[in-house]
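Asks: Pasting the structures here.
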Structure 1
Amino acid sequence: MNIIEKTVKHTILVTKHRWNVFKLAVRAGIPFRGLVHDLSKFSPTEFCESVKYYTGKGSPINECKKDKGYSLAWLHHKGRNKHHLEYWEDCANGTRTGAYLPYKYMVELICDRIAAGKVYNGDKWNTSEPLKYWLKVDKIKPTVVHPATVKFIETVFKNLEEKGIEETINPKYLKKVYNDIKNEFNL
């Protein structure tokens with residue numbers, strides 16, 4: 001694949017992902033978060049590396065990590081996008097702690113995970129995919145995540161699996177779960 005083809009295909013992929021996040025974010029009552037979601041992917045740091053490592057079969061960031069052992073695009077991305085758990089990890093004075101994400105970023109995270117699954121899995125995607133992916137890949141990452149954040153993600157993804165998008169991705173349900181967990185953990 002030449003550089004022009006990679007550039008076009010990567011741009012289409014990012015745009016498709018952002019469009020899916022936007023639609024979910026509107027449904028969830030956070031349209032602005034959907035509108036600005038992942039704009040940093042068009043910055044030179046993220047875009048150039050992602051085009052270089054684009055294969056069409058998976059994340060360019062993962063391809064870069066296989067090649068170099070790290071990804072400057074990912075370091076840039078997670079440091080500017082508050083819907084990523086890694087943004088909320090504090091590593092200071094030899095300790096690592098995770099913060100409970102503010103509501104709008106927590107919901108954007110949920111929308112992001114659903115949209116990414118839909119874009120990468122196409123017709124194979126179903127409402128059980130986000131929970132399976134979370135339990136298999138995300139939960140075991142070395143990032144320190146606040147226990148209340150873990151509970152929110154798992155509660156929402158279990159509801160998604162059982163009741164579907166309409167019953168899960170709506171402000172009334174999401175705010176109730178968020179506030180119930182916030183109160184349970186005295187946050």
Structure 2
Amino acid sequence: MPSPTRITTLAFVVYGPLTVGAMAWAWYGGGRFAWSFDTPWLSAPYPERLALSLALGLVLAFTVVAMTPRLVERTHWARALHAELAEIISPLSSTEITWLALASGFAEELFFRGAMQPVLGLLITSVIFGAVHVGPKPVFLAWTTWAFLMGLLLGLIFELTGVLWGPVFAHVWINQRNMTFIRRH
């Protein structure tokens with residue numbers, strides 16, 4: 001296996017403590033579990049809420065992944081962002097992209113939706129989620145805005161169902177497929 005690139009090493013240095021922080025926050029917050037919301041909008045048995053969470057995550061993931069090439073083709077902001085992200089993602093192998101997608105999707109959902117959202121609420125958590133997706137150039141403001149919108153959608157799935165697995169699945173799938181698209185194009 002090739003040695004990890006700087007970005008994947010940095011990702012694990014960030015996402016490992018983020019996961020531990022999410023678990024600690026959830027534990028400190030009264031022992032509630034970060035992957036399950038106590039008062040979802042939908043009042044149904046857990047298996048039904050789990051199925052709905054996964055179904056909504058799947059729909060969101062497929063929609064975003066299908067939209068990405070069209071946005072890159074048709075909008076200036078998406079083309080510019082694609083070009084900037086390609087410089088970062090192009091050197092990554094398929095395995096590194098998959099590990100990065102798994103690490104980021106799991107850790108970010110556990111922290112932002114699982115630990116933070118039940119305390120700070122959907123809107124504030126989404127704003128913070130967008131704010132941490134800022135880059136060094138103005139073109140990354142599109143990424144920040146996109147992350148805010150995705151945070152809202154992922155957060156809505158969590159608010160509705162009280163189950164984190166749909167947002168985790170969607171986040172991992174979107175990251176893996178879109179990074180693969182960026183690397184190939």
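Asks: Taking distance in nm of label points 7 Å out along Cα→Cβ at positions 114 and 138 from the coordinates of each of 1, 2, which one would give 3.9?
Replies: Values: 1: 1.2; 2: 3.9.
The correct label is 2.
Asks: Out of 1, 2, which structure matches -19000 when helix-only ellipticity at 222 nm (-39500 (n - 2.57) for each DSSP H run of 4 or more, over all residues; to 500) is calculated?
Replies: Numbers: 1: -19000; 2: -24500.
Of the structures listed, the value fits 1.
Asks: Consider the structures 1, 2: one of them gives 11.5, 32 for Rg and Dmax of the Cα atoms in Å, for residues 98-153 alone as calculated from the coordinates. Say which. Write down the numbers at each step before the final one.
Replies: Numbers: 1: 11.8, 35; 2: 11.5, 32.
Among 1, 2, the structure yielding 11.5, 32 for Rg and Dmax of the Cα atoms in Å, for residues 98-153 alone is 2.
Asks: A value of 39 was derived for relative contact order in percent (Cα under 8 Å, 6 or more apart); which structure in 1, 2 was it taken from?
Replies: Working: 1: 21; 2: 39.
Considering all the candidates, the number was obtained from 2.
Asks: When Kirkwood radius over Cα pairs in Å is calculated for each of the structures 1, 2, which structure yields the highest value?
Replies: Once Kirkwood radius over Cα pairs in Å is worked out for each structure, 1 has the highest.
Asks: Figure out for me which of the structures 1, 2 the number 3.2 belongs to, where distance in nm of label points 7 Å out along Cα→Cβ at positions 50 and 170 was derived from the coordinates. Working shown, then result.
Replies: Numbers: 1: 3.2; 2: 2.0.
Going label by label, the one that fits is 1.
Every number here is computed from the coordinates shown, using simple stated rules; none is lab data. The shown structure was predicted, so the numbers you read here are calculated from the model rather than taken from an experiment. Cβ atoms are built from the backbone, for glycine too; each structure is taken alone.
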